[in-house]
1. The value -28500 for helix-only ellipticity at 222 nm (-39500 (n - 2.57) for each DSSP H run of 4 or more, over all residues; to 500) was derived from one model only; which of P, Q is it?
2. Can you say which of P, Q returns 1.83 when Cα Rg over 2.2 N^0.38 Å, for residues 27-74 alone is computed?
3. If distance in nm of label points 7 Å out along Cα→Cβ at positions 11 and 83 is computed to be 2.4, which of P, Q is the source?
4. Please state which of the structures P, Q yields 1.57 when Cα Rg over 2.2 N^0.38 Å is computed from it.
5. Out of P, Q, which has the highest value for relative contact order in percent (Cα under 8 Å, 6 or more apart)?
6. Out of P, Q, which structure matches 14.4 when mean count of other Cβ atoms within 10 Å over residues 19-26 is calculated?
Structure P
Amino acid sequence: MAAKKVKRNPSARKAARQAIRRAATNQARLTEIKSELKKVETAIAAGKKSDAQAALKAAQPILMRGTHIGLVHRNLVARKLSRLSARIKALS
């Protein structure tokens with residue numbers, strides 16, 4: 001594999017630094033979103049309706065924050081929330 005080309009002008013160097021920082025931040029945010037979804041999934045799998053509702057309520061603002069910053073698509077979040085709430089509703 002070829003070595004990465006060294007950026008020559010200052011603006012390109014700054015953009016490369018920003019991209020590295022942004023990638024790390026976005027990765028952390030995605031991990032947080034996935035962790036929150038996993039908490040809801042485990043509560044549903046355990047059959048605990050109240051815990052699942054509480055986990056979904058906690059996950060909702062984190063998911064919506066991901067849409068506002070452009071990390072995940074808004075339709076994806078809407079679909080996930082809809083399906084999770086339907087599964088929680090189906091619990092007895």
Structure Q
Amino acid sequence: MKAPKEVKTYCRKCGKYTIHAVSLYKKGKERSTSLGARRHAEDKKGYGGQKFPELKRTAKTTKKQTLKIKCKECGRQTMKEGIRLRKLEIVA
């Protein structure tokens with residue numbers, strides 16, 4: 001699917017319809033020192049194995065792509081609900 005590079009939509013901060021720059025949301029690097037990661041590592045350590053069943057094969061063939069839109073006037077960034085598709089291309 002092709003998505004436009006710019007889209008005119010409502011900005012909650014400005015309170016009006018403005019032009020927004022569209023980009024693809026990409027997840028950042030996970031911190032190994034976060035509390036959840038430390039707890040999970042502690043559960044896996046030693047005898048007893050994995051706490052939750054490890055996923056052997058995935059049921060879905062696609063992932064939900066989330067769009068990140070940024071207001072050109074105020075610079076506020078918001079996320080747009082993800083659409084399930086194979087490939088998302090941002091075109092001018």
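Values quoted throughout were computed directly from the atomic coordinates according to the rules given, and no laboratory measurement underlies them. Worth saying up front: this structure is predicted, and the values here are computed from it rather than measured. Cβ atoms are built from the backbone, for glycine too; each structure is taken alone.
1. Details: P: -28500; Q: -3000.
Answer for the origin of the read-out: P.
2. Numbers: P: 1.17; Q: 1.83.
Only structure Q yields this read-out.
3. Values: P: 4.3; Q: 2.4.
The structure behind it is Q.
4. Values: P: 1.52; Q: 1.57.
Structure of origin is Q.
5. Structure Q gives the largest value of relative contact order in percent (Cα under 8 Å, 6 or more apart) among P, Q.
6. On the way: P: 10.6; Q: 14.4.
Comparing all candidates, it corresponds to Q.
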